[in-house]
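Dropping the structures in below, format is structure tokens.
Here, each number is a calculation from the coordinates, and none is a lab measurement. Given the structure is predicted, the values throughout are model-derived calculations rather than measurements. Cβ atoms are built from the backbone, for glycine too; each structure is taken alone.
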Structure P
Amino acid sequence: MTDNERFEGFKKALIEENEQQYGQEIRAKYGNEAIDNSNAKLMSKTEKQYEEMKQLEQRLFEQLKLGLQSGMQSNAAKEAAHLHKQWLIHSWKDYSPQMHQALADMYMADERFTAYYDQHGVGMTQFLRDAIYTYIK
């Protein structure tokens, strides 16, 4: 098996896992077209593009940690909001600030997302939500 074949299998496994865990819920909430488009965008990624997406996520967490320490008016808070936008664009076909803000609200409303972000720092989800509302227009 080539590296490319392994990577293609890895992407398929990610999508299958997401579909098993959240498929029914996210398809009901966002529609089949949006989820199919997101899955197709992931499948079209090269290994380099996927790695760039993962690195963006790591930079996002670093900036969120700095922002939590330095406050909402810091460069770190602004950078975190913009990094999150860049990260989303890796998997969203369409993007708007309103959709981004709605997602941030969902992060606060859904304990699974809150736990995901807050594992990196208590209050990180709220900080991210507030940074998105402050800096993404």
Structure Q
Amino acid sequence: MQLKPLLFPTTDRTFPGKRWVKIALRSLHIWAVAVVVGAYLFGIPQSAWYLWHQMFILTGFAMIALDGWSNGVYFLQLRWYVVMVKMALLAFLHPWYPEPFYFLAGILIVSSVIAHAPGDVRYFSPWHMRRLERL
């Protein structure tokens, strides 16, 4: 078996209800992020929002897994690199506690920009220097 067709199928893998699963994951992710950011900024004890923190991590990884499973080309697109920048910002967040405002603001702004950017931006591949939806 060749690796390329397995990683980069000619048509995206799908299943019935996939769009609704993605919508549900994204909605839960945004809600959990909102709860955690608000609690973090207003000094609420971590024990009160820890499960929401786990929810935003779980839903984030679930969205990555679903997009990567659908077509590995996801990992060549700008939207993947933005996810990596967001994770890097989160990794650097703790040392500056309790002044996380700039990191949290950066993460939310980058997320909003890429989520609402045109497809030519989201699906742009820095490796191929063009919009890439198939290999």
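As an exercise: Rg/Rh (Cα atoms, Kirkwood Rh), for residues 67-106 alone, calculated from one structure in P, Q, equals 1.16. Which structure is it? Only structure Q yields this read-out. Consider the structures P, Q: one of them gives 27 for relative contact order in percent (Cα under 8 Å, 6 or more apart) as calculated from the coordinates. Say which. For relative contact order in percent (Cα under 8 Å, 6 or more apart), the value 27 is produced by structure Q.
Each of P, Q could give distance in nm of label points 7 Å out along Cα→Cβ at positions 51 and 75, but the derived value 3.4 comes from Q. Using Rg and Dmax of the Cα atoms in Å as the calculated read-out, with 16.6, 54 as its value, let me know the right label among P, Q. So the calculation was done on Q. Suppose helix-only ellipticity at 222 nm (-39500 (n - 2.57) for each DSSP H run of 4 or more, over all residues; to 500) works out to -27500; of P, Q, which structure was it derived from? The read-out was computed on structure P. 4.7 is what came out when distance in nm of label points 7 Å out along Cα→Cβ at positions 19 and 43 was calculated for one structure; which of P, Q is it? Value 4.7 for distance in nm of label points 7 Å out along Cα→Cβ at positions 19 and 43 corresponds to Q out of P, Q. Match the computed value 2.4 of distance in nm of label points 7 Å out along Cα→Cβ at positions 59 and 91 to one of the structures P, Q, and report its label. The structure behind it is Q.
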